[in-house]
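Before anything else, here is the set of structures, which you'll find just below.
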Structure P
Amino acid sequence: MLNFLILLFAMSASGAIGFYLARDRYLDQRNKQLHVLGSEILRMRRRTRDAEAQSARFKSERDRIRKSSTRR
């Protein structure tokens, strides 16, 4: 009976240790995924900002060309 209780306790302890190790690994993986997602969002914002700046440059260039062509 004592051997059975010791075996049961050891199996419970082993399961608990495995559970917490897997949980820590899962939480670390989730944090890494959030970090990757955050960097993707920052990259998309940077691309959007660059595209808007490029569009503004094109519009100002277009307006400058139109003004110079109407003066002639």
Structure Q
Amino acid sequence: MAIDQTLLSILACPVDKGPLLLVEGELLYNPRLQRAYPIENGIPVLLVDEARDVEQAEHETIVARAQS
């Protein structure tokens, strides 16, 4: 299930309140903090405790995937 663009435009990172990148329907990504939030059964899980930190090498891959 894809996330609607209207919903994506209002979703924000719970930490810095900035916009998130949608990465192939799998996760929402904050490139400023390098934190990835999962999407489970089409529902974004924007809980700080559920996010994972991303290393620099993976960050570049995720950003490239989000832009494609």
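Rule-based calculations on the coordinates, nothing more; no lab input. Just so we're clear, the structure is a prediction, and the values are computed from it rather than from any experiment. Cβ atoms are built from the backbone, for glycine too; each structure is taken alone.
Observations, loosely collected:
- Structure from which 3.9 was derived, distance in nm of label points 7 Å out along Cα→Cβ at positions 21 and 45, options P, Q: P
- The maximum of Kirkwood radius over Cα pairs in Å over structures P, Q, that is, the highest value, falls on P.
- A value of -7500 for helix-only ellipticity at 222 nm (-39500 (n - 2.57) for each DSSP H run of 4 or more, over all residues; to 500), calculated from one of P, Q, originates in structure Q.
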